[in-house]
1. Given 1.3 as the derived value for distance in nm of label points 7 Å out along Cα→Cβ at positions 71 and 215, which of the supplied structures 1, 2 does it correspond to?
2. Where is Cα Rg over 2.2 N^0.38 Å, for residues 271-334 alone largest, in which of 1, 2?
3. Taking semi-axes √(5λ) of the Cα gyration tensor in Å, for residues 175-230 alone from the coordinates of each of 1, 2, which one would give 19, 13, 7?
4. Quick check: 23.4 is what I get for mean count of other Cβ atoms within 10 Å over residues 79-86, calculated from one of 1, 2. Which structure matches?
5. The value 23.0 for mean count of other Cβ atoms within 10 Å over residues 23-30 was derived from one model only; which of 1, 2 is it?
6. Which structure, out of 1, 2, was mean projected area of the Cα convex hull in nm², for residues 151-286 alone calculated from, if the result is 13.2?
7. Figure out for me which of the structures 1, 2 the number 1.00 belongs to, where FRET efficiency 1/(1 + (r/R0)^6) of positions 111 and 367 (r between Cβ atoms, R0 = 35 Å, to 0.05) was derived from the coordinates.
8. Given a computed value of 23 for relative contact order in percent (Cα under 8 Å, 6 or more apart), which structure among 1, 2 does it belong to?
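Only the coordinates and a few stated rules stand behind these numbers; no lab work does. A quick note: this is a predicted structure, and the numbers were derived from the prediction, not measured. Cβ atoms are built from the backbone, for glycine too; each structure is taken alone.
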Structure 1
Amino acid sequence: MKESIKTRFLRYVSLDTQSDDNSETCPSTKKQLVMLQMLHDELKAYGLADVSMDGNGYVMATLPANNGKTGPVIGFIAHVDTSPDMPGENVKPRLVENYDGGDILLNKELKLVLSPNDFPEMRQYAGQTLIVTDGTTLLGADDKAGVTEIMTAVEYLVNHPEIKHGPVKIGFTPDEEIGRGVDHFDVKKFAADWAYTMDGGEVGELEFENFNAALAKVNIQGRNIHPGYAKGKMQNSLLMAMEFNGLLPVFDRPEFTQDYEGFFHLMKMDGSVEKAVIQYIIRDHDRDLFEKRKETIVECTDFMNARYGEGCFTLELKDQYYNMREKVEPVYHIVETARKAMEALGIEPKIKPIRGGTDGSRLSYMGLPCPNIFAGGHNFHGKFEFVPLESMEKATRVILEIIKMNSTGGG
C-alpha cells in the first residue's frame, strides 16, 4: 500500500491546480479541471458507479455495497486545488527516506533548510520517509494527500472484494482554498447520510468544531489637500485607517491567540490620502462571542463616523461560514465512529477545534454532517510543507476501518 500511495501522491502533486481568488469562474482556474478529469477517469476505470463530473468540475462516484445492505451511506471528500499563497507550478518533491531527525536541506542555492529547531514536530518522524519541497513551491499535500488516501482506499476495496462494506460515496471539489469549495456541491446528488473530509493535519487529528467566520471591509473616505496648505483641512484616510485599527483589542489578533480564542485579523490595507480600504476576517468558535465581535466592528465604524463625519467610514460585513459543531453534535456517533477506527489501528485520536474552516463546515449546514480527519501533512501553504509517507498510509487505513465498521455496525 505504501508504494501505491507514494506513486499516486507524486503523480498528483506534479499537476498545477492552484486556485485564484480573483477569478469569478468555477472552478477558478481551468488547470484544476485536468486533475479532476483524471480522477473521474480513474474512478471509472476502477468500475465505480454513478461516476460524474459536472460543469463546475465536481467529481462524484459511488462504490456500491457488497454486503447486501443499502445503508447507511457514508462519503469521503477532498479538494484538489492548492493555495494561491505560494507557487504550485513545477513542484519538485523529494523523498527523505529513513529521516534522521535533523535538518533537511531543501535548496542549496537559496540556503533553505527545514529544521526541527523551527518545526519541532519533525522529530517524531525519525526513521520515516518524509516528502518535502525544493524550497521554491508548496508541496500540495493540502489536499492532495487527502485525495491520494481516498483513491488508494477505493483501489484497495476494489481489489479486495472479500472486505464487506456498505455504499460509499466519493467526492472531489475545486476551490476550497479560496473559500468556494462547496458553492456548487450538490448534496442531494451526493446522497450520503454523512461524510468526512480528509483535509486535516498530523496523525490523529479529528475535528468537528471550526470557527464562525465573517469578512469585514471598511471603506474610508478622506480629504486630500496640498500638504503645504492642509492645516485644518486634510483628512488622511491612511491615518484614519490606522486609527480605526487601533480601536480593536491588541491581543485579539492571530499572533496572540490559540485553541478556542477568537480574533480580528487585518488582512489587507490599500489606499492613499484620499481613499483607503481595510479588510478584516473575524473568527470565533463561540457563536455569541462571534456576534459580539461583529458588533465591535460596527461600533468602531460608528465611532469613527462621529469623529470624522457621517459617511467617512462605510462597513461591508458578511458572514462566511459557521461552526459545524451545531450540526454534528446531534449525530455525534459519526465522530465516535472515526475515533474508534483510529483507536482500533493504534492511533491516538486528537479531537480539537479547527482554527479555520473546512468544506465540511459548510456542508454540515447544507444537510451533510461532515467532520474532518487528518491527511498527515504539516506546514501547509508554504515552502516548508512536508508529509510523512507513513502518515498517509495511516489515514488510508482509517478510511478503510471506518468503512468496515460502518458495514458491521461497529460505529
Structure 2
Amino acid sequence: MLYAMKLKNFDQLVGSDLRKQGLLILEAGLAAIDTETVIRNTVKLEPGVLIAGDTRHELSDSARVFFVGVGKCAVEGGRAIEGILGERLADGIVLDIKKETSFAKLRYYEATHPMPSEANMRGTDAIVSLLRNAGKEDIVLFLISGGGSTMLCMPEERNYEDEVAILAALVAAGANIKEVNTVRKHLSKARAGHLAEFAYPARSVALIFSDVPGDDIQFIASGPTVRDETTVADADAVLTRYHVAETCNLPNIRLIETPKSDIYFEKTTNMIAVSNLTALRAMEEKAKELGFRPQTVDAHIEGEAKEVAKTIIEKLHKQRSKAVLLYGGETTVTGAGEGKGGRNQELALAALGGVIEGELLISVASDGHDNGEYMGAICDTITLAHASQAGIAPQEFLKAHNSTPFFERTGDALVSGPTGSNVSDLMLAMKK
C-alpha cells in the first residue's frame, strides 16, 4: 500500500530549501505512524493462530475474534483489521470522530471530542454489550488510541454534562493530561480497566497507540484494558487542587472506583504499537538522509507552550550548521480566554520572537487537529516577512492567544485534515 503525503498544503508552504527539508522530515515521521501501515505490520492471521506483535494466540475452530477500536486511530485500524481477519472476524465496533464512515462487517459509531456527548454514551453502550457476549475461548482485539478517554463515556448517573463541565474546568485551570485522565478514569464505567473487566472471561489483546508523554499505558485513553493504580482519592485530590467543585458548582461529584482484581487482567495482553518515538526515529533517519545532524532532545516535553518555544529557540541558537533538534510531547496554553488557536500554533507564534535567519521551527499535532482545522504552524524569517507584509505584529496576537488568526493571515499554518494517527505533538527545530 502506497503512503499518501499527509500535508495538503506542502507545496504552498515551501518557500526555501530549509522549509522543504523540514517538511520532508516531518512527513517521514507521519509516515512511520500511519495507522493502517502499523496494523498491517503488527497483526497477522495464520491457520489457528492470531499474531499480534511478538505474541501468538491460539484459535480453536469455535473461537470467535472480535474487534473494538476506540479513538482517533480507530477507523484506519478497523479498515486494516477487516482486511487481515476477513471471515475470521466475528463482529466488532469502531468508535471514532470521523463522519460518514462505513465498513464491510464492523459497526461504526461516530463520537465527539474533546468533550463527551450522548453519541459517545451510545457507542460505549454498544461496546460493552459486545464485550459481555464474548466467551472464554474468544479473543477481543482492541485498538486503543488518543481521544478514547472522551469517547468511552459511561457515567454513573448517565449524565455526561457534569463531565463536560469538570473537564472544561480542569483544562482551563492548566491541568496536564495525566491529571485530566486521572479524573476521567473515575467518571466513567468504561475506562481504567473496565473494558477488560467486561470482556472477561475472553482473552483480550490491546494494541495501544500512545499519545501520552512517557507511554504510561494506564493513562493512554485512560487505560480501558489496563489495571489501574489510581484511586478515587487520587481523582479527588486533582479536583481539589484545581478547585473544580467550586468552579462548576458541583458539591457532590460522583467518582467511580476502577476494577482492582487481578482476575480481569490475567488474560489481557497490552502492547504499545506506536508512540511518538516511532515518529521521532523516522524523522532522525530522514534528517540524516538529507545531510543534517539530528538529535531527539526530549520525547516527553511538557510545559507552557510559549516557555517551551523559548527553550527550544535558545538551544537552537547554540547549535552548529545542519543541526536538527527533535521533540515530542504535549505543551499547555493557560489563560487563553477568547483566543483562537492550539498549543502547537501558540508555540510556533512564540518562537517568532527569537527565530533568526537560517533557523526554522515546526510544531504540529500528530492527529492533524491543533484545537481546530490546522495541524500546527511553521516559524522562520519567512513567516516574519509574511507578517510584516500583512501589517500584523506577532506579539499582539500572542498576548491574546490568537495564533490561528495570525497564521491564517501569514499563510504559514499546516493543513492535513485528520491523519488517522495520534502520538501527541511533534516539534522540530533546525539550522541551515
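1. The value was obtained from structure 2.
2. 1
3. Derived from 2, not from the others.
4. Clearly, the read-out refers to 1.
5. 2
6. The read-out comes from structure 1.
7. Clearly, the read-out refers to 2.
8. Computing relative contact order in percent (Cα under 8 Å, 6 or more apart) on every structure in 1, 2 gives 23 only for 1.
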